[in-house]
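What follows are several structures.
Computed from the coordinates by the stated procedures, all read-outs in this text should not be read as laboratory data. Just so it is clear, the model here is predicted, and its values are computed rather than measured.
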Structure 1
Amino acid sequence: MLQDRAAMVTGAGRGIGREIAITLANEGARVVLAARSKDQLEATREAIESNGGTAAVSVADVSDETDVVALERLTSETFGPADVVVCNSGIGGPSKPLWEIERTEWNETMDVNVGGVFLCARAFLPPMIARGSGAIVVIGSMTGKRPLLNRSPYAASKTALIGLVRTLAHEVAPHGIRVNLISPGAVEGDRMDWVIERQAQAQGISPDEVRAEFASSSPFGRLVPARDVAAAVTFLASDRSASITGEDLNVSAGAVMY
């Protein structure tokens, strides 16, 4: 599906990002892996190469303009200009009522979750425009559409991505480039475990009760496997979705149905 295409995935060291990178590589893409932890990136690269795939590592902070420019340069020099860019990096931000949140905490959440997408798009789009093709997939969250207790900076950042993606998709469509957003639900893994622990503390209930609450929001009664998000990314990155742009795809096990 993506044979010999150059792809770049941020936040590729663990969780959804690792699953996305591995899935893209399994579909034939040559993948640049970006994140702040070299050890985690090397583990992802090892997983890809052990299965016959091709990957390169770039330690980068997506909120740092210099890092992002260097990331694009490394991608172009290693595999050629990116055909696919997956903006997955994000942080959970503070978990407390808005009136207790420091301005620095708010700014950090926005700088990574929204600013990182802006910087990556700005750096990687010029070669795509010159070539007349490309696909950008941004990973948002269902929290951009529904409340999550004590997580206002995170919710605001994920809602902002909806507007960013729709507008950017309109801007770059004349250049043959597609931009789409995926809004995962509660995805199984370390990040979700972190959220559950803090929600349990905030509500004064057990983590098992919080996990059951998240699962009950799905008509399937379960969380979302990371592989399902990766499959959606692969589809949106491929020519099979050639007429899809500016969309916000919920991969939430039915927790969000609009």
Structure 2
Amino acid sequence: MKVPIYQVDAFAGKPFQGNPAAVCLLDKWLDDEILLCIARENNLSETAFFVEKGGIYQLRWFSPKTEIDLCGHATMAAAFVIFQQLNPRKDKLEFETKSGNLKVWKEGGYFAMSFPSRPPVPCERDENIINGLGSEPSAVYSARDYVVVYDSPETVENLDPDFSLLTKGNWSGIIATAEGTDVDFVSRYFAPSEGIPEDPVTGSACCTLAPFWSERLGKNNLRSKQVSSRTGKLFCEDLGDRINIMGKAILYLEGEIQLEVES
């Protein structure tokens, strides 16, 4: 059995930036264990798998360790493959996922995605995470992920996490963020418990960061930079119960996976 595979750098305008995601095209769903093995073999933060049914694409995401409930960069990568490689006449599509239906469309030279809003709320300190990040925050919040707010973008950029402590925390995803200078806010994202020590650019984090910074800064349209070593730029729009996330993407490679699957 041959499975087409693409690798796309999402939230990037040129190779070796943004967040690389693998995208696999399936005629039908394979066993979850096979999907997980493929994701583990790819060894990227996420591998996206999709199956088309009646014009709607069923989409799932796997890290090297587990299935993920929502992933921004791998959604953009899957949309890129459909728009640029499979059906260039399309300018919008819909994915059916575990987090509901996600719409993606072309907007100028960008790809835009509509995601659910997940505003954070104040929460108790998780000392393992605070100590693991190694710098005292100004505040902590939580939504799906644990959000650690700092006073300067330089603090976020210079964090040198102790992952052995982060994995002892009670949260699988950890966002470090601060107000920016040349952008509205900066961030980094860590998920060592999910097999992802640091995710280069995390679209789903905007589901929490966009409503948070929108309220703080008093604006709905936000420019963001994830200050990982690869870096990536995102544009967010807070629409209340939905968040629009926009960025660029570029193809890195395409090929085939050779599988031996029992019928």
Structure 3
Amino acid sequence: MSDIRARSFGVAAERYERYRRGYPAEVANLVLGGLGEPSGLAAIEVGAGTGKATRVFASRGVRVTAVEPDPAMAAVLERVCAGLPVEVAPAGFEDLDHPAGSVDVVYAAAAWHWIDPAVRWVHSARLLRTRGVVAAITGPVEPADPDLAERLREFDRRFVDTTSVWGDDGTEDPAALRWPGDEMAASPYFDDVEEHDLVVRSSMTAEDMVGLISTVSSYLVLDEETRTRLLGEIHAMLPDLVHTTRDLTIHRAVRNDTPVD
């Protein structure tokens, strides 16, 4: 199912651009810290979508190769990033043909979970220069009201496929690294793993919240009649204005000099 869900976004490319939230400048600050002047950096973004994170990095002058395999998503990405130092690569990250050791940063925003675990870290290591940075940005938008957030989660559990597409975050130790930081730390190619939390609070109309939910893969794979009915039921349970919270987590690690086989 996760493979089907990974390929589901193209039909919602314009909605994705309209309703998905962007990223604050602090994300780029955390990822790029210590690497030097941003305008001198080259980066690869994994699963760029419609460029929500791409714009944050490229607006700093970072030269971004934005990897996006879906043609419809890539078309929106190219349009919204016009004028920025962005090259769209219409490919899957696993198949990306790019010179080894040629970039300073490899990052993904809400996309690592779609990449083959056997490939994502070794391929990142192959692309990065020594002391370059790999980074993962994760964190869904949820209602700030915990009761409403739980009602929506329960609704999902009842009506859509809630099989996790994220990595296993089964640790109960609050001091332990969460996914995908634990995978970074386990990789022989990366050192100095950092984990940062960034809380973003905002508000959106009920219509916009439903629009955002309509771009989630578990809803995109439903037939149109079922999806329309369920989204209508969600709209009915929402207040006119939904206060939201987004607990962003940024994992960052540094490429060591271990050779890639």
_When helix-only ellipticity at 222 nm (-39500 (n - 2.57) for each DSSP H run of 4 or more, over all residues; to 500) is computed for each of 1, 2, 3, which one produces -15000?_
1
*asked:* If semi-axes √(5λ) of the Cα gyration tensor in Å, for residues 21-108 alone computes to 19, 16, 11, which of 1, 2, 3 did it come from?
replied: 3
